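Just so you know, all these numbers are worked out from the coordinates, no wet-lab data involved. Here the structure is a predicted model, which means the values were calculated and not measured. Cβ atoms are built from the backbone, for glycine too; each structure is taken alone.
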Structure 1
Amino acid sequence: MAGMTKVTDDRQFECLIVGGGLIGLLTARELQKRGVDVAVVERGIIGGESSWAGGGILSPLYPWRYDDAVTQLARWSQQHYPQLASQLLTESGIDPEYQQNGLLILDTEDRQQACTWAAHWQQPLEVVTTDTIRALEPALGDAPQQAVWLPRVGQMRNPRLVQALRKSLENSGVPLMEHTAVTSLKVCDNRIAGVYTPGGGISARRVVIAGGAWSAGLLEDTGLSLPVRPVRGQMILFRARPGVVQRIVLSRNRYVIPRRDGRVLVGSTLEEVGFDKTTTEAALDALRVEAFRLIPALAQYPVEHHWAGLRPGSPDGIPYITSHPVIDGLYINTGHFRNGVVLGLASAHLLADILLEHACDDLDQTPYRLEK
């Protein structure tokens, strides 16, 4: 299999990333670009969990409802994703399909809070009325009297983003070890020395835990109770045609995302069911109902796929991007909840600064630390 690397204890990596999802891949790329000898180890297949399952909107849903710690990361990523998309196309030959569709939010009961947030963070935001709403998204069903319009919000086609990152890392010689579960961490005198897997040990001077919903379990033996839990989200995909939907539309916590080839994603549920990725007929029916309410024309097209992913839920959706409070050389980059794509690029940048002990002038790392 392409990208597979035999587990061995013969080589000591400078840094090992535990978790081959979007957060782990972005972190590996950032460190590799800065000259670090890095490798990635993944319990399943690269990008096969929530990184593949999400929608790829480059904004938190209702962004004004989040803590400033989330907004800080989102804004940094939004500024840098267009350049990353271009670089990845060059490096991998795979287009992650960055698009700036804009985000049309039909819930406006807290629009004053939205306007205050936008003015504070210098984010373009308009409160638009019915005629403009119809012009922005002609396929919309019942249009409200007012909506919130964020014209600069973009999206990435996250499965293609993961594929492009994987290919870029492979082309750069970064080892990617799939189907290699980390069973425990190798710690000597409160210093990380690597990890143990069913196939043997892997030595590393530094280790980054970027295992998404599985991160808390990996850290339990270190005495750290990380409040990161799996939260299931189910989505459906319509095989429509280009132009049926033009904008990302959000209403009642459900969203519609148009892809470049005409496919339309609709999501998503929030379910506290542990590590259960089973899809349900109830969720399929509920998502269909919301899809037809928002975009009636979708009733003409088949549902091509229905899937579930496990998000790494965290308090208030604020990720942990930090060094371990006790064990030297151990780092954490996880807990991005519903916003892994939009927060991921900034998180990788910040984690690399922390690991390399560089001054981080453009991001305040304080909100993402763990107390000793």
Structure 2
Amino acid sequence: MLHQSMPDTDRISQSDSAGKDLSGKRLNGSRDLSLDFLKGVSIVMVIFFHNLQLNPDSALDNLFMICGNIAIPVFFLVSGALFFTRPFAWNRHIRHIAGFYLGMAAWKAVYLVIYSFLGIPFPVSKRELLSYLFFFGTINGIATGHLWFIAAMMTVLLIAPVLKNCMEQDRKLAVYLMVICFIFNQLLADLNLLDATLARLIGKDAWGGIPAFGEINPLSFRHSNYILYYMLGAFLREQRAKKEIPLKVSGTMMIMGITGLVLIKYLQSGTFLWRGIHLSSGSYWSSTILAASGAFLLAARLPINRSKWMKGFSQTVGTATLGIFYLHMPLIHILTPVLFVKLTAYNGWLLNLMESLLIAAISCILVLGGRKLSAQIVR
């Protein structure tokens, strides 16, 4: 269980005894370390986003939190980039989906043990227990809200064979699906915000009619937003391979995207400071697509193989992301009262980043230990 990492993404499965990545793919064969580095940075930002030892009066802390909204879209970009560029096998794909589901159930059981040990009452109802373990249920006091990502990834994986067929057989149809996802997610969100902003400027009520177009959304299930990121990853990887997008363009995309998110947060909250206010609907903005795509393209330009620490970070944190994802919330729960609460006088982005790296390091040790133990058991 501890040998899992976040949608990986980067090679064809060769051995069941190998570790897995956040996408659950195997860790054998050659890897694109730039994608591992990107995933490593993203999982640290996920921890940063959930830890929240921040200064409410800081604009820089606010910027870091806004950047945290890019992390999950990046995981879908990476996972999609690898899915669409590797051979497809039905048996492997079905095992992958089943592994995600059963892995989530197993980790939720681990959560139950950890939080029960920490004082959360164990559920006495069998129905409550079954709902919690196998039917995406929750139990008061056990932090499982972040597991929406697993449900989102499973949703995309269930439709992924159809998407792959579109990519390989009819690119126009694939682009059409992406446009539909964009229109009924990012574009509607952008237009609705524009409507509300213009209404405030002229001193009138917002029209409010734009969301009504969601009634004709042919992909109206909750996580359809991430289909766009998943498919976009394949297109971006093709451009990375061709090196057709200049460095300046990639950097500009990321800067424009982050700037757009800062402005959106300001329009939502009226402040450029953190103030404990999250950016609403973080992945549902065109600016998020720009920022995540820019980060994806920029990662290919990094001299990872020539940098010992970047390469090491990619090969450890970047290949253990799913395990880190599952472990980080219990670790935050454990470390906050015994350590983090004692450092509140120094709260700010730097402290939060250091704490996030500590959690990632502890998680990595546990994941790597789990991999070695699993390998010994298999032998």
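Numerical summary
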read-out: Per distance in nm of label points 7 Å out along Cα→Cβ at positions 178 and 290, the highest-valued of structures 1, 2; value: 1
read-out: Ranking 1, 2 by relative contact order in percent (Cα under 8 Å, 6 or more apart), the structure that comes out highest; value: 2
read-out: Origin of the value 0.25, where FRET efficiency 1/(1 + (r/R0)^6) of positions 306 and 322 (r between Cβ atoms, R0 = 30 Å, to 0.05) was derived from one of 1, 2; value: 1
read-out: Which of 1, 2 leads on FRET efficiency 1/(1 + (r/R0)^6) of positions 42 and 82 (r between Cβ atoms, R0 = 30 Å, to 0.05), largest value; value: 2
read-out: For -0.61, -1.02 (log10 I(q)/I(0) by the Debye sum over Cα atoms at q = 0.10, 0.13 Å⁻¹, calculated) the corresponding structure among 1, 2; value: 1
read-out: Origin of the value -9000, where helix-only ellipticity at 222 nm (-39500 (n - 2.57) for each DSSP H run of 4 or more, over all residues; to 500) was derived from one of 1, 2; value: 1
read-out: Distance in nm of label points 7 Å out along Cα→Cβ at positions 66 and 138 - structure with the largest value, from 1, 2; value: 1
read-out: Per FRET efficiency 1/(1 + (r/R0)^6) of positions 298 and 362 (r between Cβ atoms, R0 = 41 Å, to 0.05), the highest-valued of structures 1, 2; value: 2
